[in-house]
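Undergrad: In structure tokens below, several structures.
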Structure P
Amino acid sequence: MKQTGNTLLVTGGGSGIGEALAQRFHDQGNTVIVAGRRRDALERACAGRERLHAMELDIESADGVADFASRVLAEHPSLNVLVNNAGIMRFESLDRSRDLADAEATVTTNLLGPIRLTNALIDHLVTQPDAAIVNVTSGLAFVPLVATPTYNATKAAIHSYTIAMREALKGRVEVIELAPPAVQTALTPGQESRAGYMPLDSFIDEVMTLFARQPTPQEILVERVGFQRFAEAEGRFDETLARLNEMATKAREG
């Protein structure tokens, strides 16, 4: 992936990993559009940066995604990189009947959202030089957290979807997967300072170093996420599942 001179769209760009990625790519000499629901958060992310632009996007709405795609291409016809980062993470209990609103919202945002947005932009992207799609998944795509089953499932689905997309777009659009470990962001309550989670700045430093490699790796994997990413291949899946969930429970309980 080209490091400078791009026009990038980063969904979920008003906070956390999305905001940090947007600002780092902007620092490298790229034009960046951050998209999300909260205008105030987007404007804070863009403050003081000339080529960093805010656009509202309701990723849960099929009509909203289609309208957004038309607007972003009209305003930024040089768009050549899409970063599908927007996502939500909800805790759910599987041992009793429950309201499925959280599960349904997670599927709509984390899975249907990037599928719809990519579909709305793909005819444009395949015509652009140095085009790329970056799908943000998670270490939980490979070893799940019992407390967030639908989140894990959507990230596993996007991992699989990314592999298919990479093959389908070979030679036309570069397709990259970014799979973070547990990072200190506002994804869940209290996570910004949760012990044992990777500090956001350290994560982004390592991520940008990996993006700078030539050729860019198909999977952007910081060292810490290897614990999950390669658990099954290395024959330690059950051990990793137990250890991951024990560590996560202790971290949430303080």
Structure Q
Amino acid sequence: MRWRIDLRYDGTEFHGWARQDGLRTVQGALEEALGTVLRLPDRPAVTCAGRTDTGVHARGQVTHVDLDVPVTGRDLLRRLNGVLPDDVAVTAVAEAADGFDARFSALARRYVYRLCDDAVGWDPLRRREVLRVVRPLDVDRMNAAAAQLLGEHDFAAFCKKREGASTVRALLEYSWVRVGPGLLDGTVIADAFCHSMVRALVGALIPVGDGRRDVDWPAAVLAGKMRDSAVAVLPAHGLTLEEVRYPADEDLAARALLARQVRGEVHRRG
């Protein structure tokens, strides 16, 4: 039986999502917890919607796992939270709908990057999820620049290239809003992301917001399709995976099939 497991975590002390020998990862912690509570000889393999990088947080991570042992969702949630470390929490466990795949059924992922550009708004208690910047930022300029990046493009200029992988992505939303004195939230939604893409997209808008670069500069970088050393890849701790969006249950299998085909095609082209 396939189970959907939703969770949140503080990524500060994890070396990202993906299991790595000798390193503490979110996947490793969850798989170890599943093996412990279900008394399995081998840890079950867990698939996630978005493989977060080292130090990136999540409030809306979604995973699935296939189990052939009798268990209820309510019991599994309680038992997992009883053994998981304090920086990980399972928020929901449910029997997955037919055709559900945490990764391939997803329509989009929503990330938020949090900034503070004024000492008045700085909260030391949030230092693990907010990045301080030294110059005040103009949100209108940042949104004008972000709007030019929307749509399907080759985001090679904002991604860490991986051999044989495409960097074509559909950026569905990129917007900034002030949420308090000195505090800004940047929302980035795409069908999928490549490595370091969100942090580079934010890094490209900081110099626009503080006036060091023209509003058109990020779009020019995008058009160049090459990494630009002037684009800073911002620290991971300001970034949080907030939500993964899925179609209606009856469309899950079709979405997963389409996503696999598209990924296969872009890899062949990449």
Structure R
Amino acid sequence: MLADLTAGAVADSEARASERPLAVVEAAALAQKPALDALKALEPADRVKIIAEVKRASPSRGDLATIPDPAFQASRYELGGASAISVLTEGRRFKGSLADLEAVKSRVSVPVLRKDFIANEYQVFEARASGADLVLLIVAALDQVLLARLHTLTLELGMTPLVETHSGEELARAADIGARLIGINARNLSTFELDTNLFGSLADRIPADAVKIAESAVLSPADVAHYRSAGADVVLVGEALVTNDPVTTLTAFLEAGS
């Protein structure tokens, strides 16, 4: 499934590139205001921090919420105390878009993550051109040469790469490229199975100078407390925030992670 999702995202990016060439997107990226410092925003603190996600749907859960105004949704996240906003821009299965990212960026003052299946330079330039401060790079979707190249390009454009892993071997690959923002996703993107103990079993392999992010399976304050006790500096939350009042949910989650 991960390979299919990545191939679809790349095909869609190639279609956009046929209408808006790389040179145009690169110029737009370089013309953007400097990206916000996501590492500083997400640095370890005395309580957990939250990346709150604008997410309409997923392959594993189907439709979650319509979200007619993603910018308003994101503003509620910021009001509730989110340290960064994640925006799904994949259109086929997650029903997101770069327009969602641009709308969110125009409304909030915290860093914004482009969450997609990034596998070429065009997508990275697109992210910066749309105002992204962070870009998701999924280790399992990329060979090491391409992972390193996209990681370097992201940094050169002033953004922060969030490098997502699912195993000890992938954590080693993330460490090898010097990743400073490392996520461990409880959801296996090939089978969509969840392992809420995966983060705890792997967290001590994350380099000491990297921010530790727990992703997926965060539906209650107890889930946040579970990840925090296992060493998470940050948790990424999506479904719980689009299916409940985001401000009260974030307040409860942040209290649980204190």
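Undergrad: Compare FRET efficiency 1/(1 + (r/R0)^6) of positions 79 and 207 (r between Cβ atoms, R0 = 30 Å, to 0.05) across structures P, Q, R and report the one with the greatest value. Numbers along the way, then the final one.
TA: Values: P: 0.90; Q: 0.05; R: 0.35.
Top value of FRET efficiency 1/(1 + (r/R0)^6) of positions 79 and 207 (r between Cβ atoms, R0 = 30 Å, to 0.05), among P, Q, R, belongs to structure P.
Undergrad: One of P, Q, R was used to calculate Cα Rg over 2.2 N^0.38 Å, giving 1.05; which?
TA: That value comes from structure Q.
Undergrad: Out of P, Q, R, choose the structure whose coordinates give distance in nm of label points 7 Å out along Cα→Cβ at positions 23 and 47 equal to 2.3 when calculated. Walk me through the intermediate numbers first.
TA: Working: P: 1.0; Q: 2.3; R: 5.2.
That value comes from structure Q.
A short reminder: the numbers here are calculations on the coordinates, not readings from a lab. This is a predicted model, so every value here is computed, not measured. Cβ atoms are built from the backbone, for glycine too; each structure is taken alone.
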